[in-house]
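A.B. asks: Next up: the structures, one after another.
FYI, it's all coordinate maths here, none of it is from the lab. The model shown is predicted, which means the values in this text are computed figures rather than measured ones. Cβ atoms are built from the backbone, for glycine too; each structure is taken alone.
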Structure I
Amino acid sequence: MLETIGVGSAQEIFDRQIPAAVRLGRELELPDGQPEQDVYEHLRELAARNTSTEDELSFLGAGMYDHYVPALIDMLMERSEFLTPYTPYQPEISQGGLQVMFEYQTAISELTALPVANASVYEGPSAVAAAGYLAKLHNGGGRFVVSAGLHPHSIETLRTNAHGYGMEVVEVGLRDGVTDPDAWREAIDDETSAAIFAQPNFYGAVEDAEALSAAAKAAGGSSSSPVVIAQVDPITLGVLRPPGECGVDVAVGEGQALGNRLDFGGPSFGLFAAREEYLRRMPGRIAGETVDVDGRRGFVLTLQTREQHIRREKATSNICTAQALNALGGVVYLCWLGRRGIVELGELLLARTDYARETLAAIDGVEKLHDQPVIREFALRIGGDVAAVRRRCAEQGVNPGVDAHALSARAEDRGVLLVAITERRTRADIDRLADALAVAVAAERETVAV
């Protein structure tokens with residue numbers, strides 16, 4: 001093989017491909033092997049250094065949330081027929097797996113009020129990037145217009161992908177906590193491939209999705225209006241109008257909140273739904289329902305747009321794995337909640353979030369970042385360094401939320417704390433957070449004053 005490709009050794013292949021500046025130049029510093037029981041003890045000690053949401057009172061959010069996961073989900077996900085398959089290369093044999101995909105797609109379609117959904121993608125940010133690529137293929141524009149209220153990780157992922165196919169990403173700022181409508185209209189033109197916003201946005205504010213969608217389509221011109229993409233929080237769709245009823249063309253989002261635990265960052269799954277005209281541009285795979293030769297209900301893999309199944313130049317996706325196991329957790333969770341349950345959960349979050357927001361904003365040195373409506377997350381501006389305040393709260397066994405600046409690196413996000421509420425956070429928990437935050441903010445202000 002080496003002779004055929006014209007090299008003398010396997011090392012020569014690496015030498016040709018990997019620049020010298022990034023090579024280690026020495027052996028890896030790995031300890032000698034150990035007996036299994038010693039390895040177990042070592043790993044257990046390492047794991048004990050982690051702090052989970054079971055160990056502290058957590059108000060972390062910004063895309064990943066500490067929702068309760070009912071035992072029913074684990075029971076179904078651990079069944080062998082769901083745990084073992086990687087991807088259905090002979091899909092029609094895997095009727096159970098295909099039905100899971102089909103039922104999941106149906107649930108996401110109903111949740112978003114969009115006619116088609118795929119069988120999931122990796123996670124939220126890559127779903128945004130994939131939607132951007134769909135828009136590029138659809139209308140050929142050269143730029144993406146994105147709201148600064150989009151999650152920073154999603155903007156980063158979109159920029160990385162856009163660079164690869166020579167597209168510009170234009171960021172529109174916020175006004176009073178939501179996307180500046182005037183700047184939004186001005187930024188969108190005939191060259192805009194997609195207009196992208198989040199609902200609710202990164203700072204917890206509920207956007208006027210219908211107005212943003214209408215303005216994008218009007219500003220884009222009649223020849224080829226931009227694809228309107230919304231990154232949605234699926235939990236909030238129990239109380240918010242779904243994107244499909246607000247003029248949105250493609251709805252994407254992070255699915256972790258639907259029946260998946262935090263698990264120190266993953267894995268999770270990304271949801272992706274669209275209008276029917278974008279069906280053949282969607283990434284991943286789509287399962288469909290049919291009948292067999294005997295008239296019995298059956299399921300098929302209707303569409304596969306990745307390069308492993310079709311010619312690379314015709315592929316619209318390089319996604320090699322639908323997050324089918326995690327998506328199974330999502331559809332089981334939605335079935336467990338039911339049509340009324342997801343509304344009740346949203347109403348519960350509204351009430352608790354309002355109580356938390358008002359209680360925390362009453363603390364000396366703490367104020368609301370904006371006065372827009374919120375559902376389950378909100379932003380505060382606090383007096384003092386957020387990282388230092390978070391450390392002081394951690395000493396009291398409370399994680400008060402996310403340092404917005406640590407995620408966005410925007411100067412205007414210095415001093416901004418994102419606080420997330422789930423059904424696991426009771427009124428007593430919120431009062432405990434208020435006490436811890438008040439002490440931490442006061443102590444930090446005293447330190448700065450000295």
Structure II
Amino acid sequence: MDFDPVTLSRVQFALTVMFHYLFPPLSIGLGAIMVLLEGTYLKTGDRRYEAATRFFTKLFAVNFAVGVATGIVMEFQFGTNWSTYSRFVGDVFGSALAAEGIFAFFLESGFLAVLVFGWDRVGKKMHFFATLMVFLGSTFSAVWIVIANSWQQTPAGFHLVGEGAAMRAEITDFWAMIFNPSAMHRLNHVLLGSLLQGAFFVMSIAAYYLLKKRHEEFAKRTFTVALGLAFVSSLTILVSGHAQASAVAENQPAKLAAFEGHFETGPADLYLFGWPDAESQEVKAGVALPGMLSFMLHGDRSASVTGLDQIPDDEEPPLAVPFVTYHLMVALGMFFIAITSLALFLRWRGTLWDKRWLLWTFVFAVVGPYIANQTGWVSAEVGRQPWVVYGLLRTEDAASPSVPGEQILVSIVLFSIIYTALGALWVFVMNYKIKHGPEDVGEGPEGPKPQEGQIEVAADVRDPASPRRLAGLEDS
């Protein structure tokens with residue numbers, strides 16, 4: 001049997017990246033929620049917000065640990081499976097990943113101990129500062145990773161050194177590399193997607209508690225905070241997506257043509273759904289808005305948009321995968337706007353907590369941002385093919401030349417087993433902590449209110465003549 005090393009290396013990298021990418025967006029989004037909750041506690045002194053922050057800190061720590069463990073693997077693949085690629089982008093990625101390690105990972109991991117273990121060891125303001133630093137650290141990590149990846153999409157600020165397999169890109173303008181044409185658009189989109197994931201995660205837990213009539217005050221408060229963040233993020237990400245699509249049309253016309261199933265250069269329709277058929281050069285069973293893509297890009301329904309007919313055959317990206325994943329991501333984005341708008345309206349009317357069907361929808365809607373984030377990355381990466389560095393280095397030329405396909409296949413199987421175990425462990429621990437729930441505290445800043453019977457017991461113990469105390473003495 002013939003095992004193609006390039007194909008298997010791509011499968012392995014896709015497996016490890018997509019599994020790892022389940023965790024960083026949640027760390028960013030959950031970190032933002034924790035900052036909002038603890039900031040409210042710091043301002044009001046209401047211990048219910050402190051209890052909420054403590055609860056989500058435990059979930060954050062579990063997610064962070066699994067995210068770090070899964071992220072390490074990806075970096076080793078650069079040297080084992082993609083040595084030519086590593087040589088080509090080493091000067092660019094070296095600076096970006098070094099900055100990620102110094103300004104992001106050390107910041108996040110350094111303050112994580114204070115965040116998790118410092119509740120009763122440092123002051124309130126210092127702990128809030130640690131929470132903020134952990135959130136910023138996770139955000140800065142995304143900044144540098146997205147910048148490095150965006151450079152592959154739209155290279156800038158470099159020149160080429162060497163020839164053939166020894167050729168590599170060398171930075172000539174650091175800031176041009178940082179602010180390459182797609183970097184800021186993609187960064188905004190990634191961060192907003194992360195905020196959505198964190199917000200829907202919190203709303204899913206809160207909705208579950210409300211349906212089970214547990215921790216209801218906690219659930220109402222945290223759901224309201226997360227709902228506000230989700231609503232703003234879902235609207236903002238629509239604007240961000242439009243800006244990014246315009247940038248793709250300018251810098252990567254082949255990718256946009258694949259996203260939209262646009263075969264012939266000219267006025268372009270906007271497809272809501274369908275199935276692109278490369279052989280017949282049409283979108284089958286498609287429903288489209290005539291001329292709307294042209295209007296969205298150029299403000300003119302008759303404006304010309306580059307189609308796949310203008311792309312050389314050996315530079316055409318795959319069609320089905322980017323088309324389907326891109327449209328699924330957009331559809332989910334519209335769903336997020338609709339459901340958060342409805343929930344916000346009902347919250348304003350004071351009837352949200354009575355809508356059990358909507359609460360059940362939010363329990364399961366947490367899956368939506370995970371799918372949207374994954375499909376967004378898949379459409380961007382597959383749509384860039386056949387280039388690993390757009391216009392400079394083909395994917396087939398970037399792989400290590402001497403790694404046997406059989407070895408890669410074995411590593412895929414082993415990674416799949418390990419990642420399945422890690423995923424199951426993550427689900428088990430997170431489920432255990434969610435079912436256990438937050439600490440119950442009192443109704444105000446004075447702290448916990450003793451339950452009925454606790455005062456009586458305490459009084460009995462303090463009274464030397466109490467029956468409980470005397471019984472205890474007699475037993476001893």
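A.B. asks: The value -23500 for helix-only ellipticity at 222 nm (-39500 (n - 2.57) for each DSSP H run of 4 or more, over all residues; to 500) was derived from one model only; which of I, II is it?
C.D. replies: Here the read-out was taken from II.
A.B. asks: Between structures I, II, where is mean count of other Cβ atoms within 10 Å over residues 180-187 highest?
C.D. replies: Details: I: 16.4; II: 21.4.
When mean count of other Cβ atoms within 10 Å over residues 180-187 is computed for each of I, II, structure II gives the biggest number.
A.B. asks: Here FRET efficiency 1/(1 + (r/R0)^6) of positions 316 and 412 (r between Cβ atoms, R0 = 35 Å, to 0.05) was calculated and came to 0.45; which of the structures I, II was it taken from? If you can, show how the numbers build up before the last one.
C.D. replies: Values: I: 0.45; II: 0.80.
Label of the source structure: I.
A.B. asks: Kindly point out which one of I, II the value 48, 28, 20 was derived from, the read-out being semi-axes √(5λ) of the Cα gyration tensor in Å. Before the final figure, lay out the partial values.
C.D. replies: Working: I: 36, 30, 26; II: 48, 28, 20.
The read-out comes from structure II.
A.B. asks: Using Kirkwood radius over Cα pairs in Å, for residues 76-171 alone, single out the structure from I, II with the greatest value.
C.D. replies: Working: I: 15.7; II: 15.3.
Of structures I, II, the maximum of Kirkwood radius over Cα pairs in Å, for residues 76-171 alone occurs in I.
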